[in-house]
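Every read-out reported here was derived from the displayed coordinates using simple, explicitly stated rules and does not represent laboratory data. Computed from a predicted structure; not experimentally measured. Cβ atoms are built from the backbone, for glycine too; each structure is taken alone.
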Structure I
């Protein structure tokens with residue numbers, strides 16, 4: 001068996017196996033975790049490989065460590081450095097995701113998420129936006145930083161990221177349906193997604 005840390009942009013694990021060997025690669029974000037956390041991660045991975053209990057998700061000690069408020073404070077800069085082409089601050093040339101956040105709060109679509117780091121992403125690679133639940137980070141494509149783009153479009157793209165973060169970390173369940181139910185609460189969703197597909201920012 002061989003196990004190693006890898007510089008993934010978020011927390012995940014993958015493995016390869018064959019007769020007589022297994023090769024694990026795990027995100028390096030828990031490399032400084034207490035032994036009981038590492039043991040919990042290892043136990044879950046072995047459970048998934050063998051088909052015993054792994055699909056129930058990570059044990060509480062792992063979830064508590066990953067979702068502690070201090071986790072994004074110490075890991076976020078590394079995450080954003082790997083994502084690349086982002087910079088601190090939200091004010092763009094024409095739009096500001098912070099304004100979108102305020103409108104989403106006022107509408108009641110989201111709760112208090114002031115701890116989430118909001119940024120523009122410069123260039124291609126992540127479609128309209130990207131989010132990280134554990135890093136409490138939401139990025140929006142600067143292709144939307146234009147006077148020709150309505151507030152509603154920027155608001156919806158940010159809402160997609162914040163809705164994902166608001167669902168929380170629960171890899172033992174499939175929250176796809178709940179996520180799309182949340183997005184359906186945004187008026188004009190279908191029209192906005194059509195515009196985003198036309199811009200090549202959504203598939």
Structure II
């Protein structure tokens with residue numbers, strides 16, 4: 001586990017050095033197992049936080065729900081890297097990357113670990129607020145907690161997105177032997193296009209739903 005923590009520190013502090021280390025890796029399983037370990041570890045932490053908040057609020061725990069969350073998480077841990085890598089590789093191909101899917105897989109999978117880390121911070125803040133929040137608090141205090149959480153989500157989400165794009169850009173440029181401009185476009189264009197598409201579909205469905213009321 002110490003080796004995995006060391007990799008994570010390098011990934012955060014020095015993406016260029018990490019890209020050089022990743023270039024030497026061989027075999028999908030060597031990369032995938034690192035992602036699965038981090039994915040399941042973070043999922044367990046999030047579940048423990050959820051359990052703490054539920055117990056703090058006097059709620060009832062569901063063993064079936066916890067078990068189903070773990071099973072779904074394990075399945076997702078094997079699917080997400082290939083899906084994200086496929087999306088990223090499509091952009092890489094469009095902008096001139098020709099060094100194979102595996103090189104994209106390495107960069108995209110390790111970069112997604114950053115998304116997991118940043119994604120943990122948000123529920124961690126929310127859980128801490130819910131655990132320390134006084135029972136029966138007045139509306140003003142409730143609004144304060146809500147506003148603090150909203151700002152935290154915005155800042156952390158933006159920081160995570162920028163960090164991931166920077167890491168992917170450096171890694172893709174190095175492993176695919178393309179310019180950083182091309183790597184940046186390859187890493188960002190398709191995901192952004194999908195986000196816009198899904199957002200547009202959501203607004204369209206919302207408009208239809210509201211119009212039918």
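Give the label, chosen from I, II, of the structure having the highest value of mean count of other Cβ atoms within 10 Å over residues 33-40. The structure with the largest value is II. Assign the value 59, 50, 32, calculated as Cα extents along the principal axes in Å, to the correct structure from I, II. Only structure II yields this read-out. So if we calculate Cα Rg over 2.2 N^0.38 Å, for residues 49-96 alone for every structure here (I, II), which label has the highest result? Ranking I, II on Cα Rg over 2.2 N^0.38 Å, for residues 49-96 alone, first place is II.
One of I, II was used to calculate relative contact order in percent (Cα under 8 Å, 6 or more apart), giving 28; which? The structure behind it is II. Could you tell me which structure in I, II was used to calculate distance in nm of label points 7 Å out along Cα→Cβ at positions 25 and 65 as 3.5? It was calculated from structure II. Could you figure out which one of I, II the value -13000 for helix-only ellipticity at 222 nm (-39500 (n - 2.57) for each DSSP H run of 4 or more, over all residues; to 500) was computed from? Going label by label, the one that fits is I.
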